[in-house]
Structure P
Amino acid sequence: MRKISLIPHAEARLKRYDINRRFVIEAINNPDEVVRGKNRGELERWIAHKLIDNEYMLRAIYEVKDKDISVITLYISKRRRYYRGGIREDKI
């Protein structure tokens, strides 16, 4: 089982957007879509999308290191802006 942790910035976003921590964990473990984020040094960033309804989705940006996952930030976004139809670019 992978360890999933949230950095303090992501914790603050939970409160700002009133998002349940379990929903973020569900987005990482069972995303509707995963797209590649930007490289930051040696670590690659990934973006998990979890649909909320027909208009909105959660975007959780995370890094993987030795099977452990660190959630960097998260936010609610309009689905039409980022959703690509359920693609999975991840290999985790």
Structure Q
Amino acid sequence: MLQVLDYLKDEWGERVADEFLRIVYTRIHRLQMNPFIGAPAGVKTVRSLHVTKHNRIYYRIEGNKVVILNLYDTRSNKKKLRKAPVKRQ
């Protein structure tokens, strides 16, 4: 996500980057309150949630935790999303 913020700051300014971050945090908070608001993503146990016109959060629910897998730019090649490594903690 830091790369996205850096890009937004460089191309559109600090205000746009801050607004994007606020939107992402708001969506994550909504996920915490209701983890099933995202749509099934076509991969077992993975769900996705619309963040902005060009971004989606991919996540999975593990017990009482929401694990963010990826913040994805929907303008990108979908094949890259399938090949993207999933970081586990």
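Computed values, structure above
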item	result
Which of P, Q leads on distance in nm of label points 7 Å out along Cα→Cβ at positions 30 and 62, largest value	Q
Label whose coordinates, when helix-only ellipticity at 222 nm (-39500 (n - 2.57) for each DSSP H run of 4 or more, over all residues; to 500) is calculated, return -13000 (choices P, Q)	Q
Origin of the derived value 3, 14, 27, 27, 18, 9, 1, 0 (P(r) over Cα pairs in 5 Å bins from 0, in percent; candidates P, Q)	P
Mean count of other Cβ atoms within 10 Å over residues 22-29 - structure with the largest value, from P, Q	P
Of the structures P, Q, the one that 16 was derived from, the read-out being relative contact order in percent (Cα under 8 Å, 6 or more apart)	Q
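Read-outs: derived from the displayed coordinates by stated rules, not from any lab. Owing to the predicted nature of the structure, the values given are computational and were not obtained by experimental measurement. Cβ atoms are built from the backbone, for glycine too; each structure is taken alone.
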